[in-house]
Each structure stands twice: as C-alpha cells, then as structure tokens.
1. Could you tell me which structure in I, II was used to calculate Cα extents along the principal axes in Å as 56, 38, 30?
2. For which of I, II does mean count of other Cβ atoms within 10 Å over residues 108-115, calculated from the coordinates, equal 22.5?
3. For which of I, II does P(r) over Cα pairs in 10 Å bins from 0, in percent, for residues 4-67 alone, calculated from the coordinates, equal 18, 51, 29, 2?
4. To which of I, II does the computed value -24000 (helix-only ellipticity at 222 nm (-39500 (n - 2.57) for each DSSP H run of 4 or more, over all residues; to 500)) belong?
Structure I
Amino acid sequence: MQAEVYDRLRAEIVAGEFDAGAPLLELVLAERYGTSRTPVREALRRLEQDGLVERGERGMRVRTRSPEEILEIYEVRIALEATAASAAAERRTEFDLIRIRSAMATMAATPTTDPRAMAATNRAVHEAIWAASHNGTVVDLLTRLNNHLTRYPATTLAAEGRWVEAQREHAEILAAIEARDRDRAAERARAHMTRARDLRLAIYRAELGG
C-alpha cells in the first residue's frame, strides 16, 4: 500500500493536480486514497527526498517553483551531463553505442503531437548516455535532478524548432562519444543542456504571463 500511495501521489503532483505550495495533509490524503495515515506519511517522506514536496509552516506541501530553482538545478545538471558524456567517450562499449543509437531512433520516430512521449524518448537518450559513463554516482545524481524537473511539466521540446535541434545536438554528442573525444563530448553536452535551461526559463516566464 505504501508504494501504491507513493506512486499515485507522485503521479498527481507531476500531472499538476496539486498546485505549487498546496498543503498535503496526511488525514486528507489518507481519505483520498482510502488508506491509513502511515502509508501517506511514508509516501510524503519519499517525495520529500525526491524534491517534489517540502516542509512548510503547517506541514508538508507541494514544493514551490521559481526561476532561481531552475537555475540551481541546471547549474548542477549541466556539469553532470558534461561529466557523463566525457566519461562515456572514455568508457563506452559497443553495446553502449547500440543502446544510444536505438534510443535516438525511437526519439526520431516519436510523433510531435504527443509531448509526454517526446519528453520520455528524449530522457531515454540521456539515460543511455548516462549509462555509457559507467559511473553509478553520476547516474544517481542525474536521476534525482530529473525528479526535480518533473514539477515543471511543460517540455522544452515543444518550443518551435527545438525537437529537430535537440536531435541534432544528440547526434553531435554521440559522434564525440564514438570518437572517444572526451573534451568534445563534454562541450557538446554542456551546450545542449545550456540551451535547455534557457528554454525552460522562457517557458516559466511565459506561464507567468511575461
């Protein structure tokens, strides 16, 4: 039951069914999911670790969003993505390359009418590159950072021209990894994520009405 409550609450927060800053009262959530308060308490604890909820003056609440947080998340993610790409260029195997190419092919075949599928296949490309780094700590940290970004549901890939641009940037990263060019792989990954950061900030400003 604990896992079920966690999965349901997490999905609803990511889907935007709870506003940023909305209180998450154990009793109310227990009634919502037809359970006791214990599974809810455990789910909230895990979601706090995921970065989706935070402690407020009156208990747990959906974590608020801000441009400062976007900058903080991307400051770290840009560095880690560059590290992952650099390590992948050094350590990748032929199987790693096959997995990255397969993920890229799936992304290319994804219809642009489905933003969620676009985001999922894009993440799969990144996860394949992370895996090719053969650095479990980097993979774990990047996964945690990505959890933070799930609270910003609009995908940057829906921006005009970004879908094609992102795939071209992925191809550049892959080419550097194939060539075992660590510096080039890191530089291309850094540029790719910097562009994503700038688009994420633009989306946030647009949501605020300017």
Structure II
Amino acid sequence: MDINKIHYAEITISAVSPKQYPDDGLPEVALAGRSNVGKSSFINAMVNRKKLARTSGKPGKTRTLNYFNIENELFFVDVPGYGYAKVSNAEQEKWGEMMNVYFSSRDELSLSILLVDLRHHPTELDVQMYDFLKYYNLPVLVVATKADKIKKSKRNKHINQVIQTLELATEDKVMVFSAETREGRDEVWNEILASTRNDSI
C-alpha cells in the first residue's frame, strides 16, 4: 500500500453484532478513545481525506462499529467513544457488551489503537480501556493526539505522563500525532502495516 496515494477509503459497514461483521478476512485495526479525542480527525488524516469520517460537535455520536475499508487491504474499525456524560447508562452498557464481544472474539483484529490527548493525563476511562485491551492480550499502540498543541521541549514530559498513567506494558508503544500537521502519520502507518502484514513503508 502506498500510504501517500490512498485511492479507496470508504465506510462500508456499521455493525452491532458478529453476524454483521465483514467476512472477507481483511485485517482490522480498532480505534478506541474518548468521544472528543479526535478519532474522526485521525482517520481523515491517515487516509488524506477531509470528510471520510465526520467530526461532530456532539460527542458520543458513534453508536456502532464503523468499518472503513482502506484500499481493500485492511479495515479501520471505529468503536464508540467513551466518557460522554449525556449517554444513558443503558446505552453505555449496550455499547460495552458490543465492544466486549468484538474485542474478545474477532480473529481478524490485528492491532488496537488507543487514542489519548497528549495535552492531559489519560483519564480513568482511558486507563480502563487500556486495561480492557490488555485483558484480552491484544497488541496496543497508544497514539497521543493534538501534539501540535504541545511545545516540542515539553513533549517528553507529556509522553512520560501517558506511559506512567496507563502503566504501559513494555511491548506497547506511544506515538505522538497531529491531525493538523500530519506529524506522526507515517510512523503510525508503519506500525499498522507491520501489524497487519509484516510490511513497512
């Protein structure tokens, strides 16, 4: 895949149960994070589109597992964001069960990306999400978004607070990312391709 010339990137399926998952065997990269962490902006930046994934002024809009087919080579799977107070407890439980089934049983899942905001300490919910992924022995790449908002002289301090707060396992990495400047895009793609087909850019 030429990551600088992505011709096909489309949302193809919105699933809520295994019977709706695609059956073509493509590797899947799950994207998890708080409702306002910038997942849609991350997806758009990764595929060089402006509006493939819609950014919303209303966090908590994603209520399904949204499958984005990238070049018919892999799927980005956008899972519901967490931490949005206006979502009912019943709705959150429904999402939790849907995600539990997906993460515990999906053989095609090659990599889980946990997006956190580099500007702040990871929240308690971020920690819970990371622990959830590790419970299922899933490979996790932590992507710290909004890196353009942090001076480079202070980056290490913020990266270390992510590592320490999540109690990051030694096999997992943190990468800084900016949807605005595209910083970190190539490096994240390299990790994705390495996880999905032992490839690199």
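1. Checking each candidate, the match is I.
2. Computed on structure II.
3. II
4. Computing helix-only ellipticity at 222 nm (-39500 (n - 2.57) for each DSSP H run of 4 or more, over all residues; to 500) on every structure in I, II gives -24000 only for I.
Here, each number is a calculation from the coordinates, and none is a lab measurement. Fair warning: this is a prediction, and the values are worked out from it, not measured in the lab. Cβ atoms are built from the backbone, for glycine too; each structure is taken alone.
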